[in-house]
1. Quick check on the output: 0.95 is Cα Rg over 2.2 N^0.38 Å, derived from one of P, Q. Which one produced it?
2. Of structures P, Q, which gives 21 when relative contact order in percent (Cα under 8 Å, 6 or more apart) is computed from the coordinates?
3. Among the shown structures P, Q, from which was the value 0.05 of FRET efficiency 1/(1 + (r/R0)^6) of positions 40 and 160 (r between Cβ atoms, R0 = 30 Å, to 0.05) calculated?
4. I have 1.3 for distance in nm of label points 7 Å out along Cα→Cβ at positions 24 and 304, calculated from one of the structures P, Q. Which structure is it?
Structure P
């Protein structure tokens, strides 16, 4: 497919807004200019861009896609109660088919909001990757075991080698697998070492939860001679491979130094952290230390959606309040967290920006609306005024997967039907 966006404003890699023509051929951006391309006839799809803004696709750096099946199921609970009384009992009844269909629902929701790639952590990597493969989206999927395994005790599941052969690097790297550790409080030292070794042997990235709650942070120190979760994992070599850690709410100054030195990405999840009353990550301090900060939604059971635009606005607001400094976070830093920083966290240097030779992972935003007027600074409008519903097109690797309410790779009606069927079957067992 060859697609030409004409007369469109677009965001440059240095976060300036330019206007002109953006050409996509195959998977890549091949033309950027104020003038129409001389070979305009080769583009079989031409999209009028007046009143629109073309952006890099958003990257969700921490989520649990298949938890769409639990949206609204556990409310008004602390994290520990939420997990133990609602989430874990429900998840114990999940099947591969339930995970497959609920992942497809999450992918439709993600595309609707302009998310082109997700860093996911959930059970049954094969079911998840099957859904992603069919949808055309991108993913870094945690190399977790099949449904029913006891993650706190099992060694890397027996199918890891087969899953790596089947999925890692599939379709020119559209699907990647990450090694993973759920968290310090659910994983013993032996498994941490095994998963770290797995990452090193296969050149994988790491994905884990880190210091999400005060209780988690303090109990780790009690168990490990005063070591914080960050220090504990660093001591086990977990951060010797590129890693993304989710939350980082209760980080200490020494933790931030370790994360910066090891090149670890922190996935900031402001909505989930507020909803579960976990706290607010020290993002300004992380940015000052040079830590790569991405944005995540977490799962919809603790959010309750995959609308990364809400995360952007909260990132822009929370830290101003927390520091009593309105200059502490800039719109540029927020947009970077939602795009290029996320791509960097996933090891995808070929995307995350609108530039020649980059993969065409793009979203088109309708800015011809009252809440964008007047416009003194487009970056401010994008962070503080834009809505997820303003997305009118989402493209991954040059394929238009969502446009004007229609999905080209997902049968949305069937997905909703199948998800409801799976939900009823699980509820009947509880």
Structure Q
């Protein structure tokens, strides 16, 4: 009987959501290299660690589609075939990058530039409007640590952290005790603005139920009330004027406030104008008190993808290299729009699953052309791929850098070895770039 030895890795950063919780403890069986226990993580983060264990859904070797079926192959053959597809393509799309380390994202930028292709990340279908608004009007923001220690008024607008960022409330925004907020929840007033009575709304001190797609009107009514304008209507966006006055009074009396907002603002009518207006509201609140704003980013390193793309190209997402230099135009060069117009002829999907969340018509276009997936698990995207390149999972099976939702960079830790012949995303993209350059004669 083999004695099982367990190693425990401390201070592990969770690679699930933009909160990047950094206090996890992970137990790994040294004999089998399997995760056996995860402490301090939420249910979703825990599930991600267990999903790294070998299973029927985990790819362990490169795969190439032959005779209609994905079959195991060597890395050399898979990389050569993938490079061949990309080099022969006139308009390749490189999409995803939000659930991998910054080092791999940088290599993805270089690959897209070498190919003269389209480069995009998941911000184009989530917080892209946030980035547009920040470019328009700037953004008064701070770190999650500052909010934890100082915020006495917390607004969640168009987001539901109880489900999307489960430990956000306990680490940074509601229940946690901060340096100046010793009594935790009792020292904070929590407001939720949402069309639905979410679980976050149910634990708030004040719930403001706005009509769907009418956040823009409500925000401007709040701004008008803040300036002393008397609103003539009885209600705005389904919210009684008296409740708007109550809300404004609470916001003005805050000593240190923050608005956290999600896709309930970015992906509803008005899009980036919602965020423009929210930022302008923050600016006007700062005439009365201290107020800041921060987006609730979903993928654990989508903020890093925006940062890395911006360092290298000047633009955060939706970038076209077809003229030999980066051009930026969300809507024209965004992945969904390109696919809806049938303007690509191959794709490389990195750490993403567009088939699960893109519109059906765009997914049909994606599957019409050669598809390469860098993906550890079987997904609706990877099962239709022509080539699957299995990566190590960053933050579990390899190290790397990730940016928290407040743009603070953190170093991911390795807790175990990957199963099979998996390489890191960085190694895969380096080998792919080298082969592409060889084929085009650079």
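1. P
2. Corresponding structure: P.
3. Derived from P, not from the others.
4. Computed on structure Q.
Every number here is computed from the coordinates shown, using simple stated rules; none is lab data. Computed from a prediction, not measured in an experiment: that's the story for all the values here. Cβ atoms are built from the backbone, for glycine too; each structure is taken alone.
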